[in-house]
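Right after this note come the structures.
Every read-out reported here was derived from the displayed coordinates using simple, explicitly stated rules and does not represent laboratory data. Quantities reported herein were computed from a predicted structural model and do not represent experimental measurements. Cβ atoms are built from the backbone, for glycine too; each structure is taken alone.
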Structure 1
Amino acid sequence: MSEIDLGVLRQWVGRERRVVDDLHPFPAQALGSALDHPSPLRAGDVLPPSWQWLYFLDTPSASITGPDGHPNPVELLPPAPLPRRMWAAGAMQIERPLHLGTPATRRSVIRSVDAKAGKSGPLIFVTLDHEISQGGALCLREEQNLVYRDVPSARAPLPPGEPPPTPAEWSRTVTPDPVLLFRYSALTYNSHRIHYDRPYAVEREFYPALVVHGPLLATLLLDLAKANLGGASIRSFQFRAVRPTFDTHPFTLHGNREGMGLKLWSADHQGHLCMSATATLA
C-alpha cells in the first residue's frame, strides 16, 4: 500500500463535473423487469427515487480497469492509494420529480476528503455532493459517501451483528441470485467483480460469497416503502451500510411508518442488521 498523503488528496476538494443525460426509458424499464415490476416505465413517467443511479454513468475503458474490475483513475475522484472502494452511505433530498425522456444535468462536487485508522487498517473517506436539474429547475440534491480500504491479505471476520431496530410493520423476503446481481452491475456499469465473479470474490477479496450491492439494497428498501405507502411520495432518504449481504441466503426488507417519517432496514438470514435507512414523506 502506498503512503497516504492527505494534503495531496485534499487538493481535489471543490473539483466539480457536469454530466448531461437524456434519461432514456430503457435503463428504468430494464431495472423494473429485473425487480418484477408489472408495468414498464415510459417517457414522461416519474423516475423513482434512487433510480437516478442508472444514469449519468462513467464508462471507463478496458485499458484503465484494474484486476478487481474498478477503473483507475476515476474521473473527478482523487487518486486514493487504497484500491478497495465502496459506497458506504448516502442521502437525497427530492425537490421535484425527475421525468424519463427529458434531458437532465448532474453537477457533482467533491465536498471533503478525510482519513482515519480503522480496525482493518487505514481508511479514506470521500464525500461528494450531486445536484440534478431538469428544465432549468433543481430536482434532486444528493450526498454520496465513499470509503477506500486496502486489499485484504486473509479472510477477516464480518462486523459484529446488530439486532434490527424495532418490530416491522412491513416485511418482504428477497432471494438474491447471480442473475439479479449481474443485471444491476450491468445497468449501473459497475464492474467490481465481487458482485458477479464468485471465484474472485471468495479467493481474492476473501468474502464468503457474492456481495449484494449497497445501492441495490437501498433501492429495494424504497421499493418496499412505495408498495405500502398508498401513493404517498418520498421527500428525503438516508441510508447506511452496516454489514455486507451475500447471495447464498435470502435476506429480508423491513419498514415502519412513523407519522411523516419512515424507518427502513434490511437483515440477513441470521437476523443481523445489514442496511439502515430513514425517509420522510412529501
Structure 2
Amino acid sequence: MVASSSRKGLAFAFAGILFLSPESLLIRLVDVDRWTLLFWRGTLMCIGLFVASSVLAGSPRVIRRIGRPGLLVAVLFGLQTVLFIVSITNTAVANTLVAVSAAPLFAAIYEWIFFRQPITRRLLGVIVVAIVGIAVMVSGSLGGGTLLGDLAGLGAAAGLGGSFVVIGRNQDRSMVPAMGLGGLLAALVALPWAVPMSATPSDFRYLAISGFLVLPLGFGLLAVAPRYIPGPEVALITLLETVLGPFWVWLALDEVPTEAALVGGLIVIGALAFNSIAMLRASPPRVRISPA
C-alpha cells in the first residue's frame, strides 16, 4: 500500500513537471513585458484550474471546500509567482534559478519546525546535490545581480516550498482550486504595471496554450502529488523543470545547451532518480485518497 501510494505521488509530480516544462519556451515566444505576461498567465491559469476542478468534482462548490488552508496555499503560491518575476527583473536569471532551487530545502525546514518531521540525511544530501547541479548548469551566467533580486528569488523558493507542505498536510481536500486562486492573486498584483491589450493575436495564442493547458495541467498535477508523498519530495522534483525547459527551447529555437548545462542537468537527473528509487524502497506511510 505504501509503495503504491509513493508511486502515485511520484507519477503525479513527474507528470506535472513534464506538462509544465514547455512553459520556458512559451515565455520566449510571447513578446510582452513581464508584468503583462504575469497578468495573463495568472488570469488564464485561474480560469483553467477553476473550470477543470469544477468539471472533475461535478460542482463549482469544490472551490469553497479549500477552506483556510487553501487560502494559505493561494497566498503562498501567488507570492512565489510575484517574487519570481521581481527576482528575474532585478538580478541575473541564473541567480534566480539557483535561489528558487532552494524550495525543497525550505519545505523540509517547514516540516521540521512546524510538524517535528526530521530532515533525513538522504533528502538533505539529494537537495544539496541537485542545487549544485543547477549551479553548474548556469555557472557561466552567475553573478552581476542585486541583493533585492537575489532575496526575492529566495522568497519565491520559500513560498513554493511552503505551498507544497500545506497541501501535503491537508490531504482531505483538493487544493487544485487554491493554485488557481493563487494565479488570480498574482494577476491582481501585476495589474497596476501590466498593459493587457499590448498582447498581439500571436501572443494570445501562446498565452492561451500556457494558461489553459500547460499551467493548469502542470500545477494541477503538482497540487495532487503532496497528497501521496511529502511536500519536500514534490518540491525537489520541481527542480527537473530547470533541466527540461532548455530542452524544449533547444528543439524549437535551435539553442544548443552549453557543456556546463548538460553536465549540470545530468547531475540533477541523477540525484532525482536516486531519490525516487530510494523513496520506493523505503517510504513513510501516507494516507491514500482519491485524486479528486
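Source structure of the calculated read-out (Rg and Dmax of the Cα atoms in Å, for residues 165-228 alone, 13.8, 40) within 1, 2: 1. Among candidates 1, 2, the computation of mean count of other Cβ atoms within 10 Å over residues 221-228 that gave 26.6 used structure 2. Computing helix-only ellipticity at 222 nm (-39500 (n - 2.57) for each DSSP H run of 4 or more, over all residues; to 500) across structures 1, 2 gives -23500 for structure 2.
Match the computed value -1.32 of log10 I(q)/I(0) by the Debye sum over Cα atoms at q = 0.21 Å⁻¹, for residues 45-180 alone to one of the structures 1, 2, and report its label. Traced to structure 1.
Of structures 1, 2, the largest value of mean count of other Cβ atoms within 10 Å over residues 13-20 belongs to 2. Can you tell which of 1, 2 yields 19 when relative contact order in percent (Cα under 8 Å, 6 or more apart) is derived from it? Matching structure: 1. To test your reading of the models, identify which of 1, 2 gives 1.8 for distance in nm of label points 7 Å out along Cα→Cβ at positions 141 and 237 when calculated. Traced to structure 1. For the structures shown (1, 2), Cα Rg over 2.2 N^0.38 Å is largest in 1.
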